[in-house]
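**Student:** Below are structures written as structure tokens.
Only the coordinates and a few stated rules stand behind these numbers; no lab work does. What you see is a predicted model; the values in this text were computed from it and never measured. Cβ atoms are built from the backbone, for glycine too; each structure is taken alone.
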Structure 1
Amino acid sequence: MTARLLLGLRWRIEAALVALLFALCRAMGPVRASNLGGAMLRTIGPRLPVSRVAEVNLSIAFPDRDREFRRATIRAMWENLGRVGGEFANLPAIMARRDGAEGFGWSLAGAANLAPLLGGGPGILVSGHFGNWEAVPGAAARLGIDCALIYRAIANPYLDARVRRLREAVRGNGAPPLLAKGSSGARAAIAHLRAGGLLALMGDQKMNDGIAAPLFDRPAMTAPAAAQLALRLGCPLVMGRCVREGPARFQMLVEPALPHPATGSAQADIALLAAAMNARFEAWARERPAEWLWLHRRFDKAIYRPSCRQR
């Protein structure tokens, strides 16, 4: 019982500290908070052990580049991540500024590619951890793409509730629900699509019980849900990302819906569509390597052991 009380106390303290941090970021404003967060993590992040994962991933993705390139990219990646953190509490204000001249806000490229998702679903929007990925659902909502959103719940329930409220504020009133990853969230997502809804999810993380799909010329365990649902329901799968243009300033790039394979084999079609998604993630990461989150262990665990690292 004492352990549970202590855990509950720790959770409440963590949530209170995050609430204070959010308040400070809002007081500073979007640009200053972004700059401060970027400067802090650019300095601290490369010193953290997890940066070794990023270095291994970069050596796989860019085998012809030297260690200085990897180090510079890791520093820039941490800066982008710090900016994401500094901007998070300010996202409602940032997303309210479309094509504005206030020094922060967002714009859109590829608007015509959203046509398959306008007017209802079923339909799927897939993005990844690029730029400020937290801004993508807010942009979609303001474009009339009201998606239920699959997200990873935070273990601390008080902190999770606070982050959920902020994400809901970013998307605006009346947005479809946030669905926590897991069996119940998956069932709710399927029901939402079958009822004619739209679904948004992040597809660039490793899923241990997923399917192996190529990424940087290596097999990477990939979540097949988006491909499975798009093929099963015959609905469009549109991919888009956030590109950073400056502190608290983004452009949303939307690409044409991915074509559905039709090999006659359901499993082969799923594998091909998952591979097509990974190909887009790879192309985006190659184009703007500083803006992807290279900290995920996307490949076989053995690759990240010191004896297996590529130099």
Structure 2
Amino acid sequence: MGQHHARVYADLEDVDLVAVADTNETQLRRVAKHYRARGYADYHEMLDKEKIDLLTIALPTYAHKEAALAVFDRKIDVLLEKPIAGNSTEAAEIIATAARSGSKLIVGHIERFNPAVIALKEKISQGALGDIYKIEVIRIGPFPGHVGDVGVSTDLAVHDIDIIEYVLHKQVTKVYANFQKKVHPTHEDMLTAMLHYQDGIVCNMSISWLSPIKVRQISFLGEKGLFRVNYLYQGLFFYENSVHKNGGFIPSLMLGSEGNMTKFHIEKKEPLRSELEHFINYHLDKEAPVITGEEALKSLKIVEYMKESADRDEIVRL
């Protein structure tokens, strides 16, 4: 992700990409040369030598805490890629240190900046779905060889856990999860979970690194139909669950029929660009944070409850 952050920063007006740091010498030379930035093999040296207003930390998860604390020590504002940390204890320390230093912190839960998700949130907040019954999540794809320090739940499931919180503002009440390890040498690479939310809403979640195809999809089912978001193509669809007969309302499911489908026009934009534009505006006190460290910590804690459930093979009540 670091090279993509560098690309967007270099393209933004009123932003100077002054430096990049990477322990991979080939990658460092390529990115620094392409974007005309100074390159450092050690980010500590970069922090000592450069005058930096804000930066992105896009390191492996295990290195997040050490790097974040070093940056906060210099009172620099930070966009920390998700997950915020490998566990909730480290995440809480990152948040507390940022607060003490006065540094601003947002976490890179990039799906919040997906135009289809933003449109979905608006539709649901307007009551377009009515009472919500169930959520279905499918986030699958090929095994990523570069992720070795965390499992699929920490790396991927946090996305959808965060989006459900963002869209509904409902608390998880209980969790049941099953992990499997088929390919990854140390961590789970497949997750099947059921999350119960307030008001009786249930979420089925299927997350894995074992699929030859990449799918990123979330669906919200309610009394008026079903909203489906395709994260990859920024698509938003609504499948209507109603017919009108003699001026009255009869759910189509009671008649054994399918309702109409509507595909909404979504003005597409790269979520990362929107995220970095927001980060800069937050740095300049022009916007409130869309995603805070506390919200990222909440999603990470749900992942930890999933792990507890899988380890004990039983429901965990929150």
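**Student:** With distance in nm of label points 7 Å out along Cα→Cβ at positions 35 and 195 derived from the coordinates and found to be 4.6, which of 1, 2 does the value describe?
**Tutor:** So the calculation was done on 1.
**Student:** If you rank structures 1, 2 by relative contact order in percent (Cα under 8 Å, 6 or more apart), which sits at the top with the largest value?
**Tutor:** Max of relative contact order in percent (Cα under 8 Å, 6 or more apart): 1.
**Student:** Moving on. Mean count of other Cβ atoms within 10 Å over residues 27-34 computed as 19.6: which structure among 1, 2?
**Tutor:** Answer for the origin of the read-out: 1.
**Student:** I would also like to ask the following. Among the shown structures 1, 2, from which was the value -15500 of helix-only ellipticity at 222 nm (-39500 (n - 2.57) for each DSSP H run of 4 or more, over all residues; to 500) calculated?
**Tutor:** Of the structures listed, the value fits 1.
**Student:** Out of 1, 2, which structure matches 1.4 when distance in nm of label points 7 Å out along Cα→Cβ at positions 19 and 283 is calculated?
**Tutor:** The read-out comes from structure 2.
**Student:** With FRET efficiency 1/(1 + (r/R0)^6) of positions 139 and 267 (r between Cβ atoms, R0 = 35 Å, to 0.05) as the yardstick, tell me which of 1, 2 scores highest.
**Tutor:** Between 1, 2, the highest calculated value is found for 2.
**Student:** Can you say which of 1, 2 returns 1.00 when FRET efficiency 1/(1 + (r/R0)^6) of positions 203 and 275 (r between Cβ atoms, R0 = 25 Å, to 0.05) is computed?
**Tutor:** 1
**Student:** On distance in nm of label points 7 Å out along Cα→Cβ at positions 91 and 107, which of the structures labelled 1, 2 is highest? Let's see the in-between values first.
**Tutor:** Working: 1: 2.3; 2: 0.4.
Largest one: structure 1.
**Student:** Thinking only about mean count of other Cβ atoms within 10 Å over residues 3-10, which of 1, 2 has the largest value? Write out the running numbers ahead of the final one.
**Tutor:** Working: 1: 10.0; 2: 18.0.
Result for mean count of other Cβ atoms within 10 Å over residues 3-10 over 1, 2: largest is 2.
**Student:** Given 4.7 as the derived value for distance in nm of label points 7 Å out along Cα→Cβ at positions 51 and 179, which of the supplied structures 1, 2 does it correspond to?
**Tutor:** 2
**Student:** For the read-out mean count of other Cβ atoms within 10 Å over residues 11-18, a value of 15.0 was computed from one structure; give its label from 1, 2.
**Tutor:** The correct label is 1.
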